[in-house]
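Any read-out appearing in this document is the output of simple, stated calculations on the displayed coordinates, not a laboratory observation. Remember, it's a predicted structure, so these values are computed and weren't measured experimentally. Cβ atoms are built from the backbone, for glycine too; each structure is taken alone.
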Structure 1
Amino acid sequence: MKIAIIGFGNMGQTYANSFMSSGFVGVSDILILNKTKIEEKNSFGIDIANFYTEPNPLIFESDILILAVKPQDFKQLASEIKAFLNPEHVVLSVMAGISIEMMQKALNVTKIVRSMPNIPTQIGEGMTVFCASNSVDRKELFIVQNLINTTGKSIYIEKEVMLNAATAVSGSGPAYVFYFMKAMIQSAIQLGFSPSEAEFLVSQTFSGAVQLQNRSKLSNEDWIQRVASKGGTTEAALSIFKSFEMTEIVVKAIESANKRAFELGK
């Protein structure tokens with residue numbers, strides 16, 4: 001199986017690195033098309049002869065094409081590669097806002113898988129939500145999911161419109177986590193910890209809490225009750241969250257991200 005990665009920015013490099021380190025794809029079976037030349041030190045061990053700066057028929061002998069260019073560059077790219085594509089190509093897109101239908105029309109192929117990865121894919125801890133056009137068969141979908149899973153975990157969804165919701169929740173989600181961590185670090189510094197101590201405290205607290213939740217069958221509410229004793233310190237903090245309607249704030253924020261994802265998709 002040969003795979004072409006078109007666009008070698010953050011996401012293209014993430015896939016190249018993940019495929020190579022997982023051993024899922026052979027060194028000579030990954031081909032890269034990128035506008036600019038890539039130095040050998042940044043090639044993740046892929047044969048440097050497999051890097052191209054112009055479309056070439058050899059690239060399109062691949063079974064799967066991964067489109068990892070910026071959405072605004074897609075129109076130009078489609079006009080350059082359309083002639084090289086055939087009906088058997090499976091296209092996996094990581095471009096936000098470009099619908100399956102738009103890609104089918106611009107590329108003149110029917111087998112499209114559209115995905116929404118998030119930034120922890122860079123370290124193999126990503127969350128990717130993906131959907132596919134009807135002409136992608138089960139075997140092809142299974143192969144694509146195995147490729148995606150080299151970067152973390154994934155969920156397949158039937159309705160393409162849910163990719164907007166995925167963008168709002170898991171795509172943008174790491175930034176919400178970093179935002180909350182930043183606020184906690186700031187509080188710890190105000191209470192007298194040094195910046196490095198504060199960062200360590202908060203980072204390990206998040207990491208430990210997530211692992212605890214992942215490894216148990218208890219709900220988040222159950223864990224809150226386990227930490228918060230009656231009339232204690234945790235309850236004092238939670239009462240402030242409740243008085244500012246923190247849950248409603250989070251829901252509104254994610255709804256706003258979802259609305260923006262819809263607008264960008266148009």
Structure 2
Amino acid sequence: MRTVINGITMAYDDHGSGPAVVLIHGFPLCRRMWHPQIQALTNAGFRVIAPDLRGFGESDAPDGPYSMELFADDIVELLDHLGIDEAVVGGMSMGGYVLLNLLERHRQRLRGAVFITTRATADDEAGRARRLQLAQEVLRLGPQVVADAFRPLLFAEASLTERPKLVAEVSRWMAATDSRGLAGGLLAMRERKDYTPLLGGFAIPALAIGAAEDRAAPPETARTIAAAVPGCRLCIVPEAGHLANLEHPGAFNDCLREFLQSL
């Protein structure tokens with residue numbers, strides 16, 4: 001589905017009926033990453049909305065600058081368009097940074113929060129420099145440079161060697177992303193704030209999902225969020241990397257479904 005949101009055409013999936021769950025993809029991905037969750041959650045009685053953030057997937061990719069505030073405002077406008085007052089929002093990696101911004105600025109729209117293989121800290125100086133360099137390279141050389149840089153970070157070691165079809169599919173999504181979206185996303189992540197001091201104030205039903213073999217956001221990052229957000233549950237998916245929801249969908253879906261059904 002498509003609708004005009006905040007001056008861009010946004011593509012999104014909207015499946016099922018029941019309490020609303022919004023799933024926000026990570027960088028440099030798209031809403032297609034949520035296919036195993038859409039089926040599992042709609043079968044469990046939930047309405048699942050999965051958007052492509054501006055610059056990604058089938059949504060428009062205008063020139064920047066992009067920011068976590070802008071991504072968050074797009075999500076709120078989508079909720080308005082769909083007539084949804086309140087939703088559980090799950091954000092993976094960069095989607096988790098969008099979730100943190102929503103919690104800070106649009107708390108009243110969230111019924112629950114699911115932090116998925118993400119972190120609350122900002123980039124350090126070395127990380128900021130790498131983001132800037134990669135943003136400049138992708139505008140010059142095209143999206144394949146980002147696909148090549150992120151492929152080894154997204155998967156557990158075993159998945160890279162034993163699941164070539166999955167790796168190839170995700171690689172195609174990355175390589176098909178507009179360079180302006182990739183550069184905009186990189187610079188938005190580079191400029192994001194450190195949310196660590198605010199976590200204790202997010203009094204909301206919450207779940208932090210980490211992955212045992214995540215190289216981009218090690219399981220300690222999920223443990224840190226779970227320890228800081230009041231009452232936050234913790235789930236570490238075994239034998240999975242950054243894309244735990246695709247690498248080990250059974251265990252991932254069990255964690256997510258159990259949390260949603262508890263609300």
Using distance in nm of label points 7 Å out along Cα→Cβ at positions 35 and 211, single out the structure from 1, 2 with the greatest value. 1
Taking FRET efficiency 1/(1 + (r/R0)^6) of positions 3 and 227 (r between Cβ atoms, R0 = 41 Å, to 0.05) for each of 1, 2, the highest value is that of structure 2
Hey, mean count of other Cβ atoms within 10 Å over residues 51-58 derived from one of 1, 2 reads 25.8; which structure? 2
Taking relative contact order in percent (Cα under 8 Å, 6 or more apart) for each of 1, 2, the highest value is that of structure 2
When P(r) over Cα pairs in 5 Å bins from 0, in percent is calculated, the result is 1, 5, 11, 14, 16, 14, 11, 9, 7, 6, 4, 2, 1, 0, 0; to which of the structures 1, 2 does this value belong? 1
